[in-house]
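Values in this text are rule-based calculations from the coordinates and carry no lab data. For clarity, every value in this text was computed on a predicted model and none was experimentally measured. Cβ atoms are built from the backbone, for glycine too; each structure is taken alone.
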Structure P
Amino acid sequence: MMYALYRGLTRVAGPVVRLSLARRLAAGKEDPQRRGERMGHAARPRPPGPLVWVHAASVGEANSILVLVDRLLAGYPGLSVLMTTGTVTSAELMGRRLPAGAFHQYVPVDLPAAVDRFLDHWRPDAVLWIESEIWPNLLHGIRRRGIPAALVNARLSQRSFGRWRRAPGFIRGLLSTFSLVLAQTDGDGERLRALGAGPVVCAGNLKYSAAPPPADAAALDALTGAVGDRPLWLFASTHPGEDELAADTHRALADRLPGLLTVIVPRHPHRGPAIAALMAERGLAAASRSTGALPGAGDAVYVADTMGELGLFYRLAPVVCMGGSFIRHGGQNPVEPAQLGCAVLYGPHMWNFAEITAALEAAGGARPLADAAALAPAVEALLADPSARAPLVAGAARVTEGNRRAVDRVAEALAPLLAPALGTPALRPS
């Protein structure tokens, strides 16, 4: 009943959705050259042979699944992989990082006509849905066509679980699309089972198996030379409200750590000019990477407002604080800096990565901060004493290395679903 109502509403919602897309386009959140993809119009022909459609919501989910895409292409000769995401940032990154045999399209909006156009064109032989993205018309279209589908790297927070419990029949019907659910943790698996998913297997978190974000060697050399021996810390993937905290932290520590350089990588690079202006208002000289500048001796702050360079700054910074954790966003992925030997800090709001942060903290591999006031003392302690960073780095390495083979478990669990659908031998872990 609830899905019938949803589908009926979305049948007549085309004008409203188009207006929303136009507003997003004006705000720089849609690609003007690829608007048709959002309405289900394909930008390229379907390649011949078997095709697996992999859908990930945004940057973090897409990056985490690249290791599995590599495994699919290696395990099924002749396979093509269609990767969809919904954000401009993720589309640009996937354009650079997807391997040969895989290509990107924007996911269509969840209107029945757009969904039908998309599925009729691509005719996927199997579908892998990543983490927790739920679009009823897309899932209904997959189920109606009888396409084998799995929910991979699935997570469901306690908060989301509470919301979905209010519509048990609706969510049970959506989850029935998936003949296999691979949960990140036992807790995620239990919540998904309680909502009607099945069968559910806890296969681990693919974020641990993902390769660390790359870095251009020449760019790293140039930055290392520009920074020299200055003490440096990184606030990674910041959201509005956290840039002010970075400025306050720098001002609190500048006299105590002579030459301090604060690097800010905004979660959305288009905010770079606003962040640089904010720093100027706070009396802090700031250079912006998007202008081609390197941090100069007189710069207090370096705004790294470019796309896909977090790996560069994780390799540069001994101390990293995760953005999205001092506002009620839920935090950003701490696995990447942990993989690269950074001492990791974060604020009190990390529920998007609750199990990962619990594992890091249990191993002494990250330092949670109770509030914004705790950030400056923590940064000072870790920058002033390299020996204080060593236990954090070692603990993080134990967690990331100990969970690195999650992709093997995922590939093995998917083999019975994929092999019949693709008509090729089952995957074997490499």
Structure Q
Amino acid sequence: MRITRTRSTGRGLITGLVTAGLLVSLAACTSAKDDDTTSGGASAAVTAGTDGTDDGSTLTLWTRAPLEKQANLLVDAYNASHENQVELTVVPNDDYVAKVGAAAGSGGLPDLFAADIVYVPNWVKQGLFQDLTAQIDALNYKDTINKGHLAAGTQDGKEHVLPFVLDLSMLFWNKDLYKEAGLDPEKGPADLTEYVANAKAIQALNKPDTYGTATGLNCGGCLVFTWFPSVWADGDQVMNPEGTESLLASDTATSVYSAWKDMWDAGAVLPSSKDEAGPTWTAGFTEGKVGQMLYPATLLSSTTGFDVGVAGIPGPKGGASTFVGGDGIGVSKDSTKASQAWNFLSWMMSEDAQVEVLAKDNDVVSRSDLADNVYAQKDPRLVTINTVAGQGDTPVSLNFQQAFNAPNSPWLTLVRNAVLGDGSSVDPDNDEITAVLSQ
């Protein structure tokens, strides 16, 4: 396999949802949208219900740097077992949106490219992905594929992407600190009230540089990734179905902000959380200095030196949910090898790839029927993560980036006012989010 890495012009970020800068305009792609993007132009035809063509073609694939490990695993395994060969290009996270935008405008997209799930709806609308509806619908396990990723790539009833790599937000707790604080180390908090109580109990240990919890209060992506699930866990929504109206002034949402304000005012939140913009937002927990945290599941392997409990993220009243992040992947509008590209995608969703490549490496699988696989069974926490994946959500909005992830987004303003301020501006701040979503 040949791997190309482009040189970074900026810092990489920890998760796909922690994205600096506004979504690069793809207005240059307007002419491309007028082309025959659903058929892929001169693409080789793909017959529904088949695995595509494996004829020794060379395929190009782009992914962003945070997914390099999983991309390498999948590409290496595919290349070792197929006539087709995939050439992988790994792009620094900060450069990826600009690179895709420039390539889309010039007709230079690779055969396959992955996209942060929050960008997928916009790029589907721009016509950057080919229509894969017939192929996806013909998969006999379609109903088990992560619904959040499928929904993000669906427009006007047409499906364009499959899950590439899932990243879930989960509740992690340090069992050693729980035990020291007199808490049950085998039981995580059942609701946000218990979460707050446990954070305060750990803080009461008065251990040097040790805190009850941590987050990224200057990181919109961190906050949607970890706080939206508390709203979903109680059965509420963060946006309307069209993704054009914010519902983040609801009683459930305000209960979430109040819980975090309570912990902040009590000194139970890592102080650096106030200015944390993303690059080091998980460091305190990883170092064993934070008692509990809403944390990326993909970083489970980084928690060494102490025992960790894992559960879904609870709401104010209980329940459990997760933000299903990560990347989707599809065939680009510029590919002339759609059938060969589908061969890679259909294999990627197979049990061989999901279990023998991803699960074997302790990564999250994208099919619920494979959650309790032979590798996950060796670590019950992985079964929990895989199971909660089916209880989570992936919010879909064309303007998600501007409303939530961008620096100085209205969402970030709402949270900071609610947690660090007096909480009196939730309603007008929520209106500002809606104003961006509805543009």
- [ ] Identify the structure, out of P, Q, from whose coordinates FRET efficiency 1/(1 + (r/R0)^6) of positions 192 and 264 (r between Cβ atoms, R0 = 41 Å, to 0.05) was calculated to give 1.00.
- [x] Q
Open item on the list: Comparing P, Q, where is distance in nm of label points 7 Å out along Cα→Cβ at positions 128 and 376 highest?
Closed with: P
TODO: For the read-out distance in nm of label points 7 Å out along Cα→Cβ at positions 216 and 336, a value of 4.1 was computed from one structure; give its label from P, Q.
DONE: Q
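If relative contact order in percent (Cα under 8 Å, 6 or more apart) computes to 13, which of P, Q did it come from?
Working: P: 13; Q: 26.
Derived from the structure labelled P.
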TODO: State the single structure among P, Q that was used to calculate mean count of other Cβ atoms within 10 Å over residues 168-175, giving 25.5.
DONE: Q
Task: Highest-scoring label, criterion being mean projected area of the Cα convex hull in nm², for residues 288-391 alone, among P, Q - done: Q
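Upon calculation of distance in nm of label points 7 Å out along Cα→Cβ at positions 96 and 384 from the atomic coordinates, which of the structures P, Q produces 3.7?
Structure of origin is P.
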- [ ] Could you tell me which structure in P, Q was used to calculate helix-only ellipticity at 222 nm (-39500 (n - 2.57) for each DSSP H run of 4 or more, over all residues; to 500) as -13500?
- [x] P
